[in-house]
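These notes open a run of structures that come right after.
The numbers here are math on the coordinates, done by the rules we state, and not lab data. Note that the coordinates shown come from a computational prediction; the quantities given were computed from them, not determined experimentally. Cβ atoms are built from the backbone, for glycine too; each structure is taken alone.
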Structure I
């Protein structure tokens, strides 16, 4: 279980949400495995099988089965948690009291999914409205939607005889993906300005923070980074995103989990590289993926990623949940890299 988070009053300085959390949130599990699910772009509440939008409940139904079958410990939520689903609706959430907390989350994801933490990052649709409210909800209403800041670090330690440490670095890639002067969504641009994210110096500071965390966590068996925007193939080529891949390669990151592209896709580690790149953004929408990927689900596929770490091996499956008859459409295995960058 994650350590308790400090609360923050909703009217505290809004700049606080953009500062990385100074707490490293620690979890300890008395198991020989660590099982989890990864998905994002799930907050569209449309209906209807076979449409480009609307299979949120089918995906939720399949995820519930998998979480209960494998005793999943948590969900990695890669963002775009709340969408505008129909005319008259709004993007993101308005406040901690927005009805979408119930209609798009609590009332949809049942059983085991309603019992385990959702370790979350913000997507661009979360920014289009009140991303601060999502942090406030996590801190003051329900910490199971876990997003104590836009940047934070967790560690998961498990194993009965031999302990395995997994480090998770959660980042807000919106800062690295969108150039301030080119942002078209006024709500997002205004919030960027309020947080001081209209300055490239702020980007450099956050990249420095990411690098510091990667250095500090070199004693981990596994290091994963979680963000919203994908780093597969041509999708890397946006603003400051290539700087992230440089850091990941230098410090032997095991994997990067993202969404944004409403699909399931994978890029395996290349020669002389430790990093696997995963996109799991098909929680309620579908779209084409990134050009240059090694594997991708057929367009129109809804689903999620399931993974299990046992010691120095991680087995994973991409699951097609377009209908209630879910099925594995790709599976693979990663091995922890024993050679780490020296501190």
Structure II
């Protein structure tokens, strides 16, 4: 039975049915009543094992976007992926009552012809989570069909590193020079790349770094939020500190200013543009992280390295981001 109560400036709906409880707050009483009625039907369907006849995969994914994605750190990525699927892929039109392992395998094979296995695996995990919520919380599917389908093979870990010649090419094309502050956005990307190689920071972390979190006197920067949801302190080499200091005349007026004055999108787009003007192939900005960690591994043990990089799983650090050159290993033998 549903209970609708006035709470502050809104209306709170509470539904308790078949041993399950749901609640949500709305701006109007009518919205609360409508939601409560929908939930009662869903809980009855869940209890009886019924799948809604009028729902498709698109309906499930759109509800996931409305109710689950908001507030997640990966919300933008989830929205882009799911909106594209709902718009472009035949999977979206499949009624949930007809959803099967064959439907999912057909989607998998289509995507593998369009994008890399790594991309398909990321989309796979997102879809699987949506189906799990549809199963456990909404009663919209009888099972997660992805559990009965073979995943694409996990691709080999990337081991691309930058050579000094490539670094020099990219810096030259960007227009960055140590002789003057980087006044253009392209030159700032050159400085950002060099900073990434010194610190192993991700593009998004560099793009969100403000002057308030730069502790030059103690030679470190503080990252209050990172990919794994935990804060992190990153030590600065003298070169990294010098790169930051060169930004001060341009962005250092207020503590809230972004140090390098670039967004993640600008870093990505301009780095691609710079790379196209060189002879360099198969290189992503994120490869600077592997280059940095491989260099830092010559100075720090694995536990210190994990603290710098923020890795909680040492296997990922070892297999994905640590790619020592054999010449470096040989030089350490004697």
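General remarks:
- Of the structures I, II, the one that 13.5 was derived from, the read-out being Kirkwood radius over Cα pairs in Å, for residues 119-182 alone: I
- Structure responsible for 21, with relative contact order in percent (Cα under 8 Å, 6 or more apart) calculated and labels I, II on offer: I
- Test item: helix-only ellipticity at 222 nm (-39500 (n - 2.57) for each DSSP H run of 4 or more, over all residues; to 500) calculated as -14000, pick one of I, II: II
- Cα extents along the principal axes in Å, for residues 215-254 alone derived as 32, 22, 15 - corresponding label from I, II: II
- Sorting I, II by mean projected area of the Cα convex hull in nm² from high to low puts II first, with the largest value.
- Mean count of other Cβ atoms within 10 Å over residues 31-38 - structure with the largest value, from I, II: I
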